[in-house]
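Colleague: Take a look at the structures listed below.
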Structure P
Amino acid sequence: MDTSRMEQLINELKVKIVDLLDLTNIQPEDIDADAPLIGGKLELDSIDVLEMVIMIEKDYGVRIENRELGEKVFANLATMAAYIADNDSGPLK
């Protein structure tokens, strides 16, 4: 995936995360793609991660099959976007 498409995907994910998790005090542009998603500035917890797993599966057709993979995928927004880009099969119908 080229750099501009990856940036577009990261920006798309920022908006989806803010909307999905109702982060009222965070703007999408405030999210650093390389900052930790869990336990970082966003203060996400396991329920938030579950909601993101469902969103990724529904919107991108990408499954996160186990906890070990999830820990890698959700390390930060850049790793999440890279995983989606590498495994995107399109939205589930």
Structure Q
Amino acid sequence: MAYTKRNCDNCSVEYKADNRNLKRGWGLCCSKKCAAEMREKSKPGYNLDKVIKNNAQRKSFDVWLNLKKEERQRLINEEKQNLRDKRIDDLLNK
């Protein structure tokens, strides 16, 4: 089997992909998790704000319910900033 070093299409991490899978159009991501994220982003109804809100809620749902509206918005804004920073870093590292 022959392998090629390449960067993940989703997170830009370097990994070894099997050439046979690349010819089939597979192996474009470093892991199943990255492949799932990439598929999710390509869906027509993908909404980054909704994803950020849901991720913030999942961190601790009970705490989320007891927070005031202003505190919820602050957490959502922090999560947005973290994702933006990650995307900028990914773009700069390509």
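Where a number appears in this text, it was derived from the coordinates with a stated rule and is not lab data. From a predicted model like this one, the values you see are computed outputs, not experimental measurements. Cβ atoms are built from the backbone, for glycine too; each structure is taken alone.
Colleague: Using the calculated result -0.85 for log10 I(q)/I(0) by the Debye sum over Cα atoms at q = 0.17 Å⁻¹, pick out the matching structure from P, Q.
Modeller: Checking each candidate, the match is Q.
Colleague: Figure out for me which of the structures P, Q the number 8.5 belongs to, where mean count of other Cβ atoms within 10 Å over residues 42-49 was derived from the coordinates.
Modeller: Q
Colleague: Can you tell which of P, Q yields -17500 when helix-only ellipticity at 222 nm (-39500 (n - 2.57) for each DSSP H run of 4 or more, over all residues; to 500) is derived from it?
Modeller: The value was obtained from structure P.
Colleague: Let me ask something additional. Compare relative contact order in percent (Cα under 8 Å, 6 or more apart) across structures P, Q and report the one with the greatest value.
Modeller: The maximum falls on structure P.
Colleague: One of P, Q was used to compute FRET efficiency 1/(1 + (r/R0)^6) of positions 2 and 82 (r between Cβ atoms, R0 = 41 Å, to 0.05), and the answer was 1.00. Which one was it?
Modeller: The correct label is P.
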